[in-house]
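Structures given as structure tokens follow.
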Structure I
Amino acid sequence: MAWFTAATRADAALVEACETFQKQSYRNRCNIYSPDGVQSLLVPVLHSGSRLIRDIRIDYSKNWLHLHRRAILTAYGPSPFYQYYWDDLDAILEKKHEFLFDLNMELSARIMEMLHLRTPVSITADYDPAPAEVTDLRSAINPKREPAGSPFKEYYQVFNSRRGFIPNLSIIDLLFCEGPEAYSYL
């Protein structure tokens, strides 16, 4: 959710397409709120050839897509807006993108549409280790630490009566739980 929060506050977003793929990052994972607490969903990737993020291939030999769909249904099936948004997101997953970057970009673009978030997004053509005149968040948004700045505001979550509010989950948590009001929380 941190990326979308940053995008709401930016005049434009520049997505890094030329960095080396980083393990244990949000580039191939997200966290959802399951009945047992935080659950990480990991898209397995193939490690061969180029290590540039735009060249990383998705490994469909593993049953991850079926497992992710079941986990999302279990976590968000009872949420107020799951049925309103899920089919569009699942249709993107069903395309079985060859490259992780393409999957991420299409999902992000569709979620931005659902949120009515109109921040222009462009993709880098070259890697710049210290870009000038932009706020560089490539390392700031990381699953191992909370993002800097203000804490996330609380909103309704399906299992918050069991375990309390959990901040900074996947944007689908906010979208499925708050629907059209999701943008105002960002």
Structure II
Amino acid sequence: MAPEKLGCACEEVSEQELLARLDEVIQEYREKPGALIPVLQIAQGIFGYLPESALKRISRGLNKSYSEVAGVVGFYSFFSTVPRGKHLIRTCLGTACYVRGGKRVLDSIKRDLGIDVGETTPDKMFSLEVARCFGACGLAPTITIDNEVHQRVKPLKVHELLDEYRNQGAVAEKGA
């Protein structure tokens, strides 16, 4: 008899519960030098992004100005103040990637997903960003999906590539 597959029995966690978790993190890091970036990283892990309420809480908790906290978030592309999808796609538009078709790859991704740069698909599956260089210029054009680099991406193959992530559960089972 095959095991029955169960859906997620996860309960929605309230913002207050998430902020309470964040308060514990802030308390743990409060006296440590250089605490801001680790706290921001953990906060993003808790919320999935960095909402204004979390930034204000971090600002007060670490005794930093809100502008300093927001400035760090704005400076590092890792941080996001909008909810991201399950999979983060970054398309390189550095010189080599651009010249070898990176813009066409980006346009193909945008068409396939129905979103623009900086947006997330309505199903929260994908978010799309642009990067300036992945250091793989000889393999241009490149994109990353999560932490996986895809090289010599062809615009006509984008849909196929994205389907691998859409069907990730099936692909994982096939590989097992």
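Here, each number is a calculation from the coordinates, and none is a lab measurement. None of the values given here were measured: they were computed from a predicted structure. Cβ atoms are built from the backbone, for glycine too; each structure is taken alone.
The value 3.9 for distance in nm of label points 7 Å out along Cα→Cβ at positions 50 and 82 was derived from one model only; which of I, II is it?
I
Once mean count of other Cβ atoms within 10 Å over residues 42-49 is calculated for all of I, II, which comes out largest?
Answer by largest value of mean count of other Cβ atoms within 10 Å over residues 42-49: II.
Which structure, out of I, II, was Rg and Dmax of the Cα atoms in Å, for residues 18-73 alone calculated from, if the result is 12.7, 39?
Source structure: I.
Starting from the value 23, 18, 8: which structure in I, II was semi-axes √(5λ) of the Cα gyration tensor in Å, for residues 66-137 alone calculated from?
Traced to structure II.
Can you rank I, II by mean count of other Cβ atoms within 10 Å over residues 26-33 and just name the one with the largest value?
I
Supply the structure label, taken from I, II, corresponding to helix-only ellipticity at 222 nm (-39500 (n - 2.57) for each DSSP H run of 4 or more, over all residues; to 500) with the calculated value -10000.
Structure of origin is I.
With mean projected area of the Cα convex hull in nm² derived from the coordinates and found to be 13.3, which of I, II does the value describe?
Derived from II, not from the others.
Comparing I, II, where is relative contact order in percent (Cα under 8 Å, 6 or more apart) highest?
For this comparison of relative contact order in percent (Cα under 8 Å, 6 or more apart), the top structure is I.
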